[in-house]
1. For distance in nm of label points 7 Å out along Cα→Cβ at positions 50 and 90, find whichever of I, II sits highest and give me its label.
2. Kindly point out which one of I, II the value -0.29 was derived from, the read-out being log10 I(q)/I(0) by the Debye sum over Cα atoms at q = 0.08 Å⁻¹.
3. Match the computed value 26.2 of mean count of other Cβ atoms within 10 Å over residues 178-185 to one of the structures I, II, and report its label.
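We did not get these values from a lab; they are worked out from the coordinates using the rules stated. Just so you know, these numbers come straight off a predicted model, no measurement behind them. Cβ atoms are built from the backbone, for glycine too; each structure is taken alone.
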Structure I
Amino acid sequence: MTDAGIQADAAAKLLDPLTDLVAQAGAAILAIDRANMGTIDKPDGSPVTAADLAADGVIADGLARLAAGVFALSEESCGRGLPAGQRSYFLIDPLDGTKEYVAGRDEFTVNIALLTDGQPLLGVVGAPALGLIWRGVVGAGAERLTMRADGTITGAPTAIRTRQLPQHQPCIVAVSRSHGDAATAAFVDLRPGAVRHKVGSAVKFCRVAEGSADIYPRLAPTHAWDVAAGHAVVAAAGGRVTDSRGRPLTFGDTRGDFIIPEFIAWGDPAAAPRPGAA
């Protein structure tokens, strides 16, 4: 399966079981008593908690059952790197927004992406404390679902889609609650009247995908596992994710550090700059 590369039809068959897996990982996070939970710092200074590790274990076990032949790379196992010639692989952030989680806020997510040939093809983003899951396969549409704290999916999926950039009212820009930077602030300042909507974790991508925000810029480095699942959901919902010059992002361990230098998620693809345009 990996040698040929997973394409959209095969990815779509994985969407429901991966959604269930994200819900189960979310339930494992919610089962942790974060008020009495210790935190340690990784070498890069980012925090890791028992909740990160619990969700990571659930996902690793689940992927071993669902797709044993597909390489899986998690934030908590990124030291392994990608095998040479790997066309398709899972990229996982078992708890995106650990700072929000530790601070007692609800905007943290479980992210699973499936990439083929360096591009996100499928994404599932679960926000267990909000009771929401967003998911999509590029070219096949995106949906929002609801879930209970025990990981049970409730009700039928609701189709979601990005919206056109408003012409006669301010655009809504999703910005990080915990990771501000000068370049991103300047980008927003260039849009007169833009409304900043502060949100944590990959929920920002999902707000763009469902049309409740127009743009999500992050013009500072972040890791690929923070971006890939949300990227897929936005693209599946009709948007685009580019760098600041309108070029597509490249995923993979080409830099040796899994860093995405910058990105902008556009709900309206026509709003993104054209690569090479003056």
Structure II
Amino acid sequence: MPELPEVETVARGLQRTVVGRKILRVTLGKTDFIDDAAAIEKELPGRTIQKVERYGKFLLLRLGEDKLTTENGEDGALLVHLGMTGVLMPLPVSEPHAKHTHVVLQLDDGRELRYVDARRFGRMAYLAGEVLRGELKRFGADPLEAGLEEFRKRIGERRARIKALLLDQSVIRGVGNIYADESLWKAKIHPAHLGTRLKPEQTKKLYGVLQDILQKAIVLRGSSISDFLDAEGLPGEYQRHHRVYGREGEACFRCRTRIRRVIVAGRSSYFCPECQRAPKRWRRKRSE
């Protein structure tokens, strides 16, 4: 499932290619992943795409009219989650629709912004005003914008495993399995450590490596494990730099110990048992 670097890559691509374009018509296929299909059909035609940005794992297409205002005096936005197999990209009207094309936004320059999704595990919604602000308030801090003290507070205020905290979108938005595992390996922290039990220097180290890894992944257009393609239909390249994710049984790049996989907070977690020593209570529980 696309995480922060992948969604940022798509957002930047769309920001370059569709901002300023007016939506002329909306055509929908299957709509089980859309919150309110009628709202999208009603609200989007005639609107201009003013900005495309990432919010956690979501794309936000900020929409306005020629007068830059809606009837309520506030612009709305199209909220898009790509799910596991979603692709959002502009293509010429003349190009045949791919299978599983479920949303087509006809633009005023002879192109269509198409959403293609074979499994339809994503989400799409038109939101505006207080509804939009309320939706965004559900999410935690952006790891690339939060300062160290905010990060430290969010990680340390809940008694949960650090892997679970990194994946909890109400704590830190945008991080998923790949970049949580990669960051914990780089920081030498076992995924089962409690956030409240991390030492200050450990939290500081994790904060730094998480930002560093996310930034590097953005430069390389994210990780393409199976289906991810950017707004130009190209795969990412950061998967070539994974140090632990998906490497069960392979040698650790630091100490050559075999990488292991364990379930933490209901999710698979890849780690090095030598570099990332498990907390004592976790080891005792696992041995019982």
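1. Looking at the calculated values, the largest one is I.
2. I
3. It was calculated from structure II.
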